[in-house]
Structure 1
Amino acid sequence: MTELPERLFSNPVWHALHGRHRHLAIVEGAACRYPADIAPFAAIAAPTGSALIELRSLLAPDEFVWIADYGRTVPGLAVVATLDCVQMVLPADVELPPQSAEVLPLTAANAQEMAALTDAAFPGFFRSNTYRMGFYCGVRVGGELAAMAGERLWLDGYPELSGICTHPVHRGKGFASDVIAHLVRRHRREGLISWLHVGAENTRAIDLYTSLGFERVRTIVLHRIVRRPLRVVPLPGVTPGP
């Protein structure tokens with residue numbers, strides 16, 4: 001069993017934004033986040049009231065982000081959804097399947113079609129500048145992007161696979177396995193361990209990753225939080241203004 005260090009993986013966004021993605025981080029004290037056009041993720045050093053107040057200051061009114069280990073509430077932040085995510089890792093000794101399709105690099109020029117493809121699978125997570133988080137690649141059929149995958153959170157020695165999706169017309173052709181294997185081979189050449197997040201209810205994806213040799217490590221809960229207006233409570237005997 002390949003372990004993913006608890007210290008890093010219980011709060012992966014925090015460690016990514018204080019490591020490889022430091023240049024992308026927007027920071028306020030004990031809170032940090034990715035820019036809205038890159039990823040809807042934020043983190044706090046610990047679930048304290050002061051850290052959450054600092055996090056609120058980083059959000060626009062009614063903006064939402066996903067955060068792990070929310071832990072408590074503060075005025076002006078509301079939890080509107082939760083998502084159980086399984087962390088999976090591919091042991092270094094797992095043999096990769098042969099690659100059957102040509103896998104091509106994707107760049108800023110492909111950002112719009114990448115976002116369009118991922119919106120069919122997990123709308124709202126892939127943004128116009130998500131490609132800046134790492135290397136992305138894909139398979140084309142007739143010139144159209146049929147499948148893709150890339151790197152998202154970067155922890156020390158552990159790049160996350162993400163954006164893994166295939167257009168419904170091309171499912172069942174092995175393209176997802178091709179792009180995953182392409183990325184993993186890149187990682188292994190550099191001595192890195194590939195891992196990923198997947199929604200606990202996405203059994204189709206979990207079955208695919210398991211068939212490729214990925215192992216479950218832990219489940220973390222992500223909270224979707226939204227910045228709300230602060231309620232102003234008038235003092236006794238004071239009439240609110242217009």
Structure 2
Amino acid sequence: MRTLDSFMVKVRRKETPFHAQLHEWARALRSVHMPVIPGLHHLLYAERRLRRTAWDTVLRVAYYEPLFKTRCERVGKNLRLIGGLPLLMGNPIRLSIGDNVTLSGVTTFVGSKLIDDPLLDIGSDSYIGYQTTIVTGRGVHIGRQVLIAGRVFIAGDDSHPLDPIARMRNEPPLPVDIKSVWIENGAWIGEGATVLKGVRVGYGAVVAAQAVVTKDVPPYTVVAGNPATVVKQLNLSRTTWSRPSEVAHDLGV
């Protein structure tokens with residue numbers, strides 16, 4: 001193996017005319033391309049897509065979803081996992097899932113160390129996107145019709161204490177620093193946002209992409225920035241609901 005590695009180094013260095021010629025041939029091979037054959041490659045692409053979709057469906061229905069349901073305290077109808085099985089870490093979590101919930105399989109749910117049976121409650125018709133991480137703290141409560149985009153981080157505690165000596169001793173955070181997070185009905189958490197401990201995101205509010213939420217978000221507002229501040233008040237008269245009573249019903253007011 002070392003002999004092969006040494007030979008490849010000589011080729012990259014072009015140490016002799018022979019090695020230099022091999023290097024030129026290798027570069028020439030990298031520029032070889034096959035043209036698209038009409039019909040054939042379209043068919044091959046469609047076959048690949050159909051095959052992958054069928055296999056992903058079999059895994060979801062027969063494997064990922066049944067396994068995930070064994071870890072849930074309550075699961076409503078029509079749970080849908082996309083692309084895998086969520087990773088559960090830390091203390092065992094009490095998972096409560098409503099109806100018609102969609103979860104990316106590439107998500108991580110972490111039960112806080114000092115809380116027995118921490119709760120993660122996800123309301124009906126809600127969506128949690130790709131690579132989202134939720135640290136439960138005392139409990140993370142996600143309402144109905146909540147949209148959580150990819151790479152969102154929700155933390156009910158800091159995971160480590162602020163005291164550097166305590167961190168070096170690998171001690172957990174202080175109990176007083178472990179709190180709950182509430183995301184109320186109809187909220188939308190944008191791509192890459194962070195929602196920290198003790199925060200309540202109000203009804204119908206929007207957290208902009210990459211925002212860092214450190215305090216409560218008022219209902220029907222848009223917050224952005226680090227730390228997140230209100231940048232817009234939502235005008236409900238421009239929504240698709242035709243009557244105020246429908247807004248109240250859909251957002252759970």
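FYI, it's all coordinate maths here, none of it is from the lab. Quick caveat: nothing in here was measured; it's all calculated off a predicted structure. Cβ atoms are built from the backbone, for glycine too; each structure is taken alone.
When distance in nm of label points 7 Å out along Cα→Cβ at positions 159 and 207 is computed across structures 1, 2, the figure 3.0 traces back to 1. Can you spot which of 1, 2 the value 1.00 was calculated from, given it is FRET efficiency 1/(1 + (r/R0)^6) of positions 47 and 223 (r between Cβ atoms, R0 = 41 Å, to 0.05)? Answer for the origin of the read-out: 1. Each of the structures 1, 2 was assessed by relative contact order in percent (Cα under 8 Å, 6 or more apart); the largest value belongs to 1.
In this comparison of 1, 2, the computed figure 1.00 for FRET efficiency 1/(1 + (r/R0)^6) of positions 31 and 55 (r between Cβ atoms, R0 = 30 Å, to 0.05) is attributed to 1.
One of 1, 2 was used to compute Cα Rg over 2.2 N^0.38 Å, and the answer was 1.11. Which one was it? Among 1, 2, the structure yielding 1.11 for Cα Rg over 2.2 N^0.38 Å is 1.
Given a value of 0.00 for FRET efficiency 1/(1 + (r/R0)^6) of positions 15 and 103 (r between Cβ atoms, R0 = 25 Å, to 0.05), point me to the structure among 1, 2 it was derived from. So the calculation was done on 2.
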